[in-house]
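K.L.:
Once you scroll down, you'll see the structures, which are given as structure tokens.
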Structure I
Amino acid sequence: MEERMGRRFAGKVALVTGTAGGIGRATAIRLAGEGARVVAADRDRDGLARLADDIGPLTALVYDAANGDASAAMAREAVAAEGRLDMLVCNAGIYRRGHFEDIAREEWDAVIGVNLTSVARIVQAALPALREAQGSAVLLASTAATHGIAYAAHYAAAKAGIVALAKSLAVEFAPAGVRFNAVAPGRVKTGISAGLAPLERQDPSLLVRSPRLAGLTEGGEPDDIAGVIAFLLSPDARYVSGSLVSADGAQNVG
């Protein structure tokens with residue numbers, strides 16, 4: 001791995017979820033490149049092994065984000081393995097699409113469970129260590145949280161919950177010196193977005209036709225979001241807490 005010039009995270013420990021690919025993987029690589037010891041968590045054991053091949057020694061934890069108890073246990077295991085926790089990035093999530101009238105109770109619960117409830121459980125378990133380190137957390141939201149998205153109401157609702165969670169925790173834990181922020185990516189070239197095109201071809205009604213979707217390009221790269229996350233975790237953002245930062249290439253201006 002090509003090491004970056006900066007070492008602003010030297011001696012720090014970061015727990016990043018959803019690291020087998022996409023934004024989570026890019027974030028883990030970015031933080032490790034700037035000196036952090038990374039705890040990488042994902043359900044994909046092979047993906048974690050590939051990440052270790054790229055960035056070197058790390059603590060890899062396999063967990064099921066659909067299970068709240070397992071998510072909390074994973075966070076406690078991360079702290080126990082490294083003895084501290086300075087940075088938390090809750091990135092793991094799932095995306096489902098369909099007409100609202102057709103969303104089954106089980107699918108609604110699954111999307112809310114992975115994208116919101118699991119995140120809350122991880123934060124709860126990590127808070128003692130974050131408080132001790134006066135650390136920082138970044139929770140991954142989505143532009144769907146603020147602008148809505150057709151045919152993914154459950155996903156948008158979960159991500160809106162993430163925004164509210166980050167803002168509420170920022171206020172509650174400001175006296176303890178712990179910062180919380182949320183990042184709202186637009187369309188990014190990840191496994192999730194790659195799966196949208198075939199779905200839209202099968203059912204054209206799932207494609208929301210809007211000039212906003214073009215943004216600056218056809219979509220951002222995971223590294224674009226990782227850079228924003230790294231800034232929010234860094235000392236350069238010491239006075240930034242309770243913020244929602246959009247990284248969407250002007251897709252949702254206005």
Structure II
Amino acid sequence: MTTSGQMVIGIDGDDTLWHMEKFYADAQRAYGALLKAYGSSEEIDARLLRTETRNIDVFGYGVKSFVLSMIETALEVSDREISGRDVETIMRIGHDILQSPTELIDGVADVIQSLSASHRLILITKGELISQERRIAESGLAASFEAIEIVSEKTPATYRTILKRHGVPVGAFVMIGNSVRSDIAPVLDIGGRAVHIPYHVTWAHEAHAPLASDSADTTATAGLWRLDSIREVPDLLARIGRAGTNDAPRG
């Protein structure tokens with residue numbers, strides 16, 4: 001059990017600890033080139049995003065859902081005329097993502113090692129189970145985390161359940177991640193604190209998600225910080241710790 005005065009750090013996986021979205025971006029460019037006879041890359045991207053969003057409730061997140069959505073979109077834009085060879089190409093595009101290397105973001109290994117010596121760390125990552133398990137294993141970071149949570153969605157209820165399971169008061173919790181929709185807004189909604197570290201490429205589904213609050217305030221009293229690099233996290237957490245209750249979240 002953690003008291004409210006002790007910080008427990010939740011950390012996202014994809015595009016916070018290791019690169020992932022850049023592989024999707026490469027895949028989407030190849031997909032657009034494959035379907036160029038049926039529309040511009042912008043048109044194909046927009047159709048694919050609509051299909052992906054519609055399919056999330058059915059297929060969830062991850063590469064397999066992405067591939068199914070690519071095939072469905074290709075059938076739609078081609079009026080069911082896409083060839084079997086092109087469908088095979090789409091399958092290969094997905095296979096390439098699944099087989100892409102797990103590359104840690106610069107500074108991650110040192111920062112996680114440092115934080116694990118002084119904080120309880122919980123990895124909270126979203127996506128398809130097998131794929132996420134492989135990324136975690138290949139990252140070499142698993143031993144630094146007290147707990148690992150692979151979830152199908154990140155909502156306020158998801159975070160409440162995780163915190164309850166691990167005996168973490170919401171006032172002690174700080175979430176670190178790249179996605180406002182998944183890592184930041186839900187945590188602020190339940191009264192926790194969050195550190196946003198944007199990734200240079202963002203999936204449109206995640207990008208179109210403003211914070212629940214319409215306040216532009218990102219000071220410590222708002223419980224939200226934005227950093228350029230994970231390397232800045234240890235210094236930020238040290239400042240929060242020194243400030244104590246002055247940095248408590250609103251509400």
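K.L.:
Comparing distance in nm of label points 7 Å out along Cα→Cβ at positions 90 and 162 across I, II, which structure shows the greatest value?
P.N.:
Comparing I, II, the top value of distance in nm of label points 7 Å out along Cα→Cβ at positions 90 and 162 belongs to II.
K.L.:
Next up: Out of I, II, choose the structure whose coordinates give Rg/Rh (Cα atoms, Kirkwood Rh), for residues 34-105 alone equal to 1.08 when calculated.
P.N.:
The value was obtained from structure I.
K.L.:
Quick check on the output: 2.4 is distance in nm of label points 7 Å out along Cα→Cβ at positions 130 and 178, derived from one of I, II. Which one produced it?
P.N.:
Source structure for this number: II.
K.L.:
With percent of Cα pairs over 20 Å apart, for residues 170-233 alone as the yardstick, tell me which of I, II scores highest.
P.N.:
With respect to percent of Cα pairs over 20 Å apart, for residues 170-233 alone, the highest-scoring structure among I, II is I.
K.L.:
Right, something else. Taking relative contact order in percent (Cα under 8 Å, 6 or more apart) from the coordinates of each of I, II, which one would give 19?
P.N.:
Going through each structure in turn, the value belongs to I.
K.L.:
Supply the structure label, taken from I, II, corresponding to mean count of other Cβ atoms within 10 Å over residues 98-105 with the calculated value 10.6.
P.N.:
Considering all the candidates, the number was obtained from I.
Any read-out appearing in this document is the output of simple, stated calculations on the displayed coordinates, not a laboratory observation. All values reported here derive from a predicted model rather than from experimental measurement. Cβ atoms are built from the backbone, for glycine too; each structure is taken alone.
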